[in-house]
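These notes open a run of structures that come right after.
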Structure P
Amino acid sequence: MKVKLQLNHLKKDVDKLQRLHGNPKLNAIYGAGCVRNPKILFLFMNPTARNISSFPDWKGLRAPWIGTKNIWKLLNSLKILNDQLFEVIQNGSGDIWTYSFAFAVYDELNKKSVYITNLAKCTQDDARGLKDKIFREYLVNTLEEIYEINPSKIISFGNQVSSILLNKKVQVSDYQGNKKETLELKDKIFNIYPVYYPIGQGMRNINKAINRINSVIRSR
């Protein structure tokens, strides 16, 4: 029996929103990793067609960043993704991402008590920005995801995602060391750590992101 890496009951609403806000020829991408009380939940923006698990003929795990390379540099630097899997990703071509390899990568994150998701899960053709309105349409689903996953700490990447999650204007440059915000959902309070977005144009800030996240991981 395979390890559970996703909350399947939340997918239906995400699929409906894909038809409204994503490329209707592609599939939505769901969160994945440790689904029970992980130490860290990473909250990104939205997926693009570079993620090969968004293709309709993909029969494996549909999860963030499958088929890409750059994000795994961040996770390897944080010692979340082991060197062996990282080297396969960096040195291989797209065909290394088999169904079993994608599962192995996310099972490794599960073992490291990490969960990865996007605020908006609609797959776009490219990395053009989404309007706040679209992110907000996903917010109820994502907040339910956070509540059920119940992470100890949430890393929210970028100003836009952090601002919408916290319902206030956020500049990630204002957050250094262990500085955090809190988010109350029902009977739980979550610790939110806004961090520089480390992918795409944000690659120039990857070292700032790594330093900040390492500081957060070490804090109590």
Structure Q
Amino acid sequence: MSLYTLYWIVFIAIAIGSWAVSASLKRKFARYERETLGMTGRDVAEKMLRDHGITDVRVTCVAGELTDHYNPANKTVNLSEAVYHGANVAAAAVAAHECGHAVQHATAYAPLKLRSALVPVVSFASNWMTWILLLGMLTIQTFPQLMMIGVGLFAMTTLFSFITLPVEVNASQRAVEWLREAGITDNHTSEMASDALHSAAYTYVVAALGSLATLMYYIIILMGGRRD
């Protein structure tokens, strides 16, 4: 079996896995959105921040679906409309997860600091690597160094994907633990929140594996071009 064949087998397996994870995530969130709680996502986020003594982070509402994120640059927890206004297990889990990132920031969580430090480098790599890789493949026989640069830039984005994993998992752990300790969820709804966030974490795992598989593909091209 050639390396190219092996790559395509892995790539197809990851693509199928990505579809399965995404479909499962949508089903679970749809189910847990029907489990009502007495607090909206905004209420949950604001309480979690207060309970952790964080007073310089604002909770805002942003348009779109699955647009929830924590922005360390302006210290805002940005919740999508469904999460911000939703009073259900899914909204509480997402809101607490994003506040988990705020807690990480406030406590100088090492993987988050590393990921934040890499953001400028990854932003540069993302802007240029596609063009450099394309030119590198066209000139691989005469100027393989360009392809090497492209592979190096893509490797930075792959590294970023893997560093993201412990950051996301830790934020989810903080979220589920706090929801239970704060009395917002009981044992039953805590399991729901944990299940929803674990499913969301799988999307990052699949993305990281997909990035690694693509990096391997470019390395195969580089190695093949240098041998020819």
Structure R
Amino acid sequence: MSAPEHTLHITPTGTPRATILFVPPLFDEANRTRRTLVLAMRALGADGFATLLPDLPGQNESLVPLEQADLANWQSALADAAATINGPLIIASLRGGALIDHHAKAAAWWRLAPVSGAALLRTLMRARVAADREAGLTSSLDSLQAESATALLILAGNLLSPAMMGQLGSAEVEPVAPLRTVTLGSGADAIAGTPLWLRAEPGEDSTMAAAIAADIAAWSTTCGIS
């Protein structure tokens, strides 16, 4: 797990107001939201912020096999990435990314639609049951849960270890401070956008990207960071 991972950097001209470290959703949800996150990073860069989007071990360009990764590894990797940042840091997490952001040192946190590990796991397992049914196979949430206790399990194209499954099933979003939590919709604690993580294919929502960037910038000012 010690191999360096690829990190997408966007750096503004001059001294950054602060650095925003994005933590994407986990597993296949990361692919569906990446394009919109990059748009948000560019908008923040134009507003004077430095932004980073690191790969997690076993994800994207990582050379680490996913079956060797678990939530504890991801928490450590994210904390290590945060430790390399000089100056004020805000961690911006989406969905399951909020399960791994609390070990990092930061001046503030921002979370969009955080979700428990159990909820993510149920979604992955239901997708597997549906795929098995289409293939003429029989499986259930209970049978997959039993299998995952001792063997690697393929869920939505992800080969997950018993350690990953066990940690994911019990993982909850941990409290951090100062924290702003937002949802999709309207109101003081919401931003405009669509739940890209529910789409069958990767998508892009420029309105949502602009709203993410604007809300994080405003939160930074509220926290006295810039």
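We did not get these values from a lab; they are worked out from the coordinates using the rules stated. All figures in this text were calculated on a predicted structure; none of them were measured in a lab. Cβ atoms are built from the backbone, for glycine too; each structure is taken alone.
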Checklist line | Given 2.7 for distance in nm of label points 7 Å out along Cα→Cβ at positions 12 and 188, calculated: source structure among P, Q, R | finding: R
Item checked: Entry that produces 0.30 once FRET efficiency 1/(1 + (r/R0)^6) of positions 36 and 140 (r between Cβ atoms, R0 = 30 Å, to 0.05) is calculated, selected from P, Q, R -> R
Notebook entry, point to check: If we compute distance in nm of label points 7 Å out along Cα→Cβ at positions 68 and 116 for structures P, Q, R, which one ends up with the highest value?
Noted result: R
Next item on the list: Identify the structure, out of P, Q, R, from whose coordinates mean count of other Cβ atoms within 10 Å over residues 20-27 was calculated to give 13.6.
Entry: Q
Margin query: One of P, Q, R was used to compute log10 I(q)/I(0) by the Debye sum over Cα atoms at q = 0.11 Å⁻¹, and the result was -0.54. Which label is that?
Written below: R
